[in-house]
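Asks: Below: a set of structures, written as structure tokens.
Just so you know, all these numbers are worked out from the coordinates, no wet-lab data involved. Note that the structure is predicted; figures quoted are calculated from it, not measured. Cβ atoms are built from the backbone, for glycine too; each structure is taken alone.
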Structure P
Amino acid sequence: MSTSATKVRNPLSWVPSSYLAEGIPFALVIWVAGTMFKDLGHTDGEITLATASIGIAWSLKPFWAAFLDMFKTKKFFVLLMEVVMALLCCAIAVALPLPNYFQITIAVLWVLAFASATQDICVDGVYITTLDEKGQAKYIGVQGVFWSVGRLFGTALIVYIAGTLKEDYHLSTTAAWSWAMGVSAATLALLAVYHWFMLPTGSIGDRPESIKAAFGTFWEAVVDFFKKDAIWGMLLFVFLYRSSEGLLLIEGPLFLQASPDSGGVGLSLKDKGMIDGTIATVVSLAAGLLGGAFLAKFGLNRRTLIFMALCLNIPHVCFVVLSQLAGPGHQLSFTTVATLVTIEKFGYSFGFVANMLYMMQQISPGRFHMTHYAFANSIMNLTLVPTQMISGPLADHFGYKTYFIIVMFAAIPSILGAMIAPFPRKVEGDQPQGVARH
């Protein structure tokens, strides 16, 4: 039998900070590292092949998710991983001046990714086991928003700091990025201190008595997962929903940073940070909250899921427009770039929450709630790894104008996935519609 956390705090005291702490390391690995390497002179293909492969760490979460409750609490591992990640950011800062910094940094990023994935499992476990279904739906928008804030912390603030140190204080590129990574380390360390006091423990299930018993429990969780009603249809949806997004996650920011002579927009680090850190931040926050409120009001059913999929994918056309306007002799105005990037971020933040709530309410409920949620998250991330890896080589080969048209066609499977997604589990407040319960 599971037992509740001994002290349950107001979710607003820990949900925002927890998902901020999830978003920061993910952003550092997936986006900030790419921006940093681009600034240090590496090609798009080199960057995406090296950094996207690290994303596999988030897809391997199920292989150790079942063991995290064996000896300690979920809260213990959240705190431990935040401290470890702070130290790893310091390690990157120290490594950057070295001749072989690229290889060392990639190796450290791999460890950082595994630490981040472990934190994700336990933060999600605290969320799922502390809040009931009504609470999960109520705060899903807050969860998504502050994960996005963590993303924006990296893509906006950290990038802006590096740009300011370079442009205003005339530090070398290497020194500027070393200081920026130090700020990341300090932030993660402060979050660990805050969570020491504010994060709930989460429920604690029956602990296996040995490693053999833990493997047995893991195998039980695997078998139980694939016995769920309509599991293959649900996994197909999860795999397809972000199919086009993976082509933008790394390559979109690299395109904004690339010089106009190579077909890019040519934003400076400061302008790139300003766009992601001002208007786009406010719009992303509002969109995530609106997405959560929309699902809380109308429920997650097939019609709302299709609508959310359209919101996630249609704004990709903004990058098609930017790529057609950009190029040699075409310096785009700051306002034009900011407006189009902000529209794309609104759609992403609004539509993203549907995927998370679908996994939480349709796939993961049951005896192995936390582990099954990690399984679903891993399938979701699997589609991002190959699409991110090929994004740079495709953009290098076809050029940005053709590449972003390819991205739009890649959105079709995402929308089709939403159209065929099964809803085998009736959630409180849902109404039957037709044959299936939506």
Structure Q
Amino acid sequence: MSEPRARSQSVTAAAVERWISRLADADGPDEQPERIDLLRALERLTCAAAGLQAQVTSDFATHQRHAATAAGVARERRDRGIASQIALARRESPHRGGIHLGLATALTSELPHTLAALRGGWITEWRATQIARETACVSAEDRAEIDRKLAADPERLEKMSDKDAVATARQMAYEADKQVWVRRKAKAHSERRVSIRPAPDTMAYVTALLPMAEGVACYAALSAAAAAATATGDERTRGQIMADTLVARIVTSSTDDTAAPTTPVRVHLTVSDRTLFGGGDEAAHVRGYGPIPADVARELVHAAATAGVAELRRVYTRPDTGAVVAMDRSTRLFPPSLAELIRLRDPVCRTPWCDAPVRHIDHIHPAAADGPTSFENGQGLCEACNYAKQSPGWAAEALDSPDGRHRVRITTPTGHIHHSLAPPAPRPAVA
């Protein structure tokens, strides 16, 4: 059995950069057995690197919290911005940064043996995440005991599959506290949600995370509708019928999957004039989805116009770069028309690597510090990124860009600088 090892030396970013450079220039061995050995060693290196990331993340968060406490920041605001800084460093979304922070905190404070196994390259970051998740609802004392029994022997833990590790951790948690399932169920129920993400070929995944009974009931209802339609000779596939029925019952509140929507549903489509009217082939953009082919955009506009529900609004952009342009405003709150224009320019949150939907129209230079309510001083952010930006030490500045596209320089409390560049809109026709 091994005990969690003490830290022996520091590793700098410069040293890691040298390792990366060596790996980038290296070739693998010529013999097949050595290739397998190298794959194994590189996998362990990846795991060990993830373990060090967790330790550094925890150390960084602890220091940030102590600094916030010393600065008199209210307790409920001390964690603001920490996950965002971690996310920027790892080139991921703030949501993922929060997951990394939560895992690092659990590993360093309550799961030392699991952390040691990760840092030793015995288990993957995903395996460590599963163990942390399955033990999250038990007391700190019970969690530590499960950690000792499950992970103190890293070689045994390594030989388990992910499924075995999850089942073992879950069983241990249940044996330690029979009420753990009640708490897990309540927590899971509170996290029910619906999400959307793009799929290939102008399709989309709409996913609902539901309590088990409701989820099974929804699927059973769609299956029954598919069976009934098939029995009447419907030539669509079972999956097609279920998908059409789902849309019909949600959007139209009808059992007829050809009925028109009974409540207004607005789809924001940004398309250039030459694509819409001149036969151009530049991609259009649908808010909440992303780019779509020109012919699909024309079909959507034609269908909406035929149904009498199309609304055309003009947005002016630079022909050479696609940069959206507009006039300043002087009000404290962004007027609806200006906020809408910013949302057209910023289809998703402007924080680098964050693809969350825009929830807030933010003043880059704060309004409280006399920042203007203007197109140039506005940006679309998700709720989490806007709150992180308000934490001490964060700064943002709108910069001039040679191509006219909106650019923001973000400075984190540690002095690291990131740039956010608005995506180009479809370019207008050039006379």
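Asks: Work out mean count of other Cβ atoms within 10 Å over residues 73-80 for each of structures P, Q, then name the structure with the largest result. Don't jump to the answer; show the numbers that get you there.
Replies: Values: P: 20.5; Q: 13.8.
Checked P, Q; max of mean count of other Cβ atoms within 10 Å over residues 73-80 sits with P.
Asks: With Cα extents along the principal axes in Å derived from the coordinates and found to be 64, 49, 36, which of P, Q does the value describe? Intermediate results must be reported in sequence, preceding the final value.
Replies: On the way: P: 64, 49, 36; Q: 73, 64, 56.
Structure of origin is P.
Asks: Then there is this: The value -15000 for helix-only ellipticity at 222 nm (-39500 (n - 2.57) for each DSSP H run of 4 or more, over all residues; to 500) was derived from one model only; which of P, Q is it?
Replies: Working: P: -22500; Q: -15000.
For helix-only ellipticity at 222 nm (-39500 (n - 2.57) for each DSSP H run of 4 or more, over all residues; to 500), the value -15000 is produced by structure Q.
Asks: For structures P, Q, calculate relative contact order in percent (Cα under 8 Å, 6 or more apart) and state which one comes out highest.
Replies: On the way: P: 27; Q: 12.
That would be structure P.
Asks: Using distance in nm of label points 7 Å out along Cα→Cβ at positions 169 and 393, single out the structure from P, Q with the greatest value. Spell out each step's value before the answer.
Replies: Working: P: 4.0; Q: 2.9.
Structure P comes out on top.
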